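Structures are listed in the sections that come next.
Taken together, the values in this text are just the output of simple stated rules run on the coordinates, not laboratory data. From a predicted model like this one, the values you see are computed outputs, not experimental measurements. Cβ atoms are built from the backbone, for glycine too; each structure is taken alone.
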Structure I
Amino acid sequence: MTTTNELRSARCEACEGGVPPMGEAEIEAHLQAVPLWTRDGQSIVRDLKLRDFAEALAYVNVVGGVAEEQGHHPDILIHGWNRVRLRLSTHAIGGLSRNDFVLAARLDALPER
């Protein structure tokens, strides 16, 4: 089983397609390592409630920095005035890859707001 620490210490690898998305068993095993995320079709999502809009915006900027460093980018939605939804999927393969779980674990390691 993949652990949270293994994912946090891994790096996202370039994915240009040509590899199959993860299978169901592999997805379920990886989800156990990132318990703040839930499955939504061919993506994983995490919802956060922050103190206010400024904090939500600051958090999104930190997420963007981590995503750039890893070369793997979530879909990000700021809604309401203090809520953020992060959605991860590997678009090049039309499903989930290890990169999604690596980035999820790295984002979960960000300081609590």
Structure II
Amino acid sequence: MSAEHQLLAENWIKLQKAPKPEKDALFPAFGELYDLVCDNPEEAWKVIEIMWNLDSSDPILANIAAGPVEDLLCRHGEKFIDRIEATAKNDKIFKRLLGAVWGKNRMPPDVYARMKAVAGEDF
């Protein structure tokens, strides 16, 4: 884990919790993580792992699920689904997080089915 990954994860979480006046200053974290998901999914995965370990509250897990995890699966699902399955089997927090992933209409059907098979209950 690099210091850059840690800082990005922390700032992304702060953005989710920030009151409206503070969101603008933290918004670059959203764009930076989105760019990683698109262009460097391996690095994005490292940041995502840090995020769910830093804050496993339902609101943050739901935002991670419906944001970077969903985007990762929609864009790079074939490459990541084995890792997603293995992580869900070994990490109860991640399994719970998967229960909040939507993306059925954007995700390859086989990736969606495999992800849902290991996901926790919807929340």
Structure III
Amino acid sequence: MGFFSFKTTDTNKSVSNAHSRRGALAVYLIDNKGNKYYEDDYGGNGRFGGIDIFILIAEMNGHTFDDDIDPDLQYDKLRGIGIDLFYDHPDAVTPNICQKPKEWVNKRLEACEFQGYFY
């Protein structure tokens, strides 16, 4: 089983998850509209403060839900688009993950090579 993890935009620290020996690192997920989502028990699945980071990446890059299609199918499709944008499109806009709440800056989010667990 693998985890999704990232480095914080403000301190360049690994966002450790609740399953790691370090425990979860408390962080804020911040989008380009100024929305902030606090997460203090990150599970390693890409969800911060009730928001899926990959859905957010898809939305920040112009992809949206279609009200005429099953929401579960939409979720999986948009999440897949967000994963693709994050890993395969270096020009994609990404949210920030910060230890202290700040304003969003257009700085590419980096993946954590330890997956927030394997230290």
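Listing for the model above:
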item: Of the structures I, II, III, the one that -11500 was derived from, the read-out being helix-only ellipticity at 222 nm (-39500 (n - 2.57) for each DSSP H run of 4 or more, over all residues; to 500); result: I
item: Distance in nm of label points 7 Å out along Cα→Cβ at positions 65 and 81 - highest-scoring structure of I, II, III; result: I
item: When distance in nm of label points 7 Å out along Cα→Cβ at positions 33 and 97 is computed for each of I, II, III, the largest belongs to; result: III
